[in-house]
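Q: Input: structures, listed below.
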Structure P
Amino acid sequence: MTTLVGFSGSLRLASYNTALLRAAVALMPDGSRLDAVSIRSFPLYNGDDETARGIPAEVAALKDAMAAADGLLIATPEYNNSLPGVAKNAIDWLSRPANDIPRVFAGKPVAVIGASPGGFGTILSQNAWLPVLRTLGAELWTGGRLMVSRAGSVFDADGNIVDARTHDALRTYMEGFVAYVRSR
């Protein structure tokens, strides 16, 4: 069984990116699964807090899940032409302490998808993830790209994909990412 873990970089209850992540869970190929997790309870990273109290339990749990998983999927919004602060905060926590980076990130296949109400999808956010993931030693899968633009017309009020092209593109994307993960 190929196991992926994924999180949305948005905290909104009606987040398009959380809906995209849920749809990816449902569209996984046979013999694979995607465990969607939340970063909602992560505190803001503060080195003083880390020194005083250590790694928060919710961060440690996700680190363990990532270390055990075969790959990571990030569903990223785009805020101010870049990546969202809450997602970067999660990665900052997940990379602490620094000597734990190899266990969690080194050589880990990572894919980035995103949805935006605007016309450009999340191209700038996805590009902004490149140096972050490279620094951590993760292996970004570049065999496909999924940037959902005009997300308000792609999802219904319950967060379900109602656009057949997006549905098919997400299925194809997940098939490609899982094939990449399995080929390693």
Structure Q
Amino acid sequence: MALKKKYPSIRFEWYITTFEQYRREIDTEAEIDKYHLILCMDVLYYLNDLSDTLRHLYRLLKPKAVLGITTICTKSVLGNFYLNYYKDKDYPVCLNSDEDIMKVVTTSGWLTELKYTPVCVDMTSVIHNPMSEEANMLLDFITHVIDYRNSAPKSLVGDTLAYLTKNAEYQSDGKETVTNSKVEIIITKA
């Protein structure tokens, strides 16, 4: 409420839905060139047609407006894991990465700047107590699959655990971490 008093002309809309559902519910033509800022914070992972979605979001922006995207960086340990395993047709989900987004941005010729933010994830329980509830919850979180240990093929679970163990870095506090860095992609409409 304090922000509303300080900035009375700013209107904020929050949608808790899938992007596909959102597109079905809005009048797209009425939304073209309407927004000054659109933020997609870790939400563009599971889209069937990433290119169409990004082009749609770009059309919604006013000239000189900004589309901000935060996503996993494939240069990090977990990003590299996603790149190598999520692109397999046998994997339960498909995860769009910074590389997928940048392919669309580059071919579209959009004005872009990138910022990388290092993030580490504590993998100690996964490495040293892989059957624990904490390890299972963390595996579900990082793989984006519910009950990953029991629903993914056993060979993939083994490969995942081996990959995480091999790429973990021992920290001075005794934790073993892997990088899950983020990339911020800022697109400015011409």
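Q: For semi-axes √(5λ) of the Cα gyration tensor in Å, for residues 18-97 alone, the calculated result is 25, 17, 9, so let me know which of P, Q that is.
A: P
Q: Something else now. For Rg/Rh (Cα atoms, Kirkwood Rh), find whichever of P, Q sits highest and give me its label.
A: Once Rg/Rh (Cα atoms, Kirkwood Rh) is tallied for P, Q, the winner is Q.
Q: In terms of FRET efficiency 1/(1 + (r/R0)^6) of positions 130 and 162 (r between Cβ atoms, R0 = 35 Å, to 0.05), which of structures P, Q is highest? Walk me through the numbers on the way to the answer.
A: Numbers: P: 0.65; Q: 1.00.
Of structures P, Q, the maximum of FRET efficiency 1/(1 + (r/R0)^6) of positions 130 and 162 (r between Cβ atoms, R0 = 35 Å, to 0.05) occurs in Q.
Q: If you don't mind, there's one more thing I want to ask. Matching task: -10500 is the computed value of helix-only ellipticity at 222 nm (-39500 (n - 2.57) for each DSSP H run of 4 or more, over all residues; to 500). Pick the structure from P, Q.
A: That value comes from structure Q.
Q: Have a look at P, Q and say which one yields 5.7 for distance in nm of label points 7 Å out along Cα→Cβ at positions 34 and 170, as calculated.
A: Q
Where a number appears in this text, it was derived from the coordinates with a stated rule and is not lab data. Note that the structure is a prediction, hence the values are computed from the model and not measured. Cβ atoms are built from the backbone, for glycine too; each structure is taken alone.
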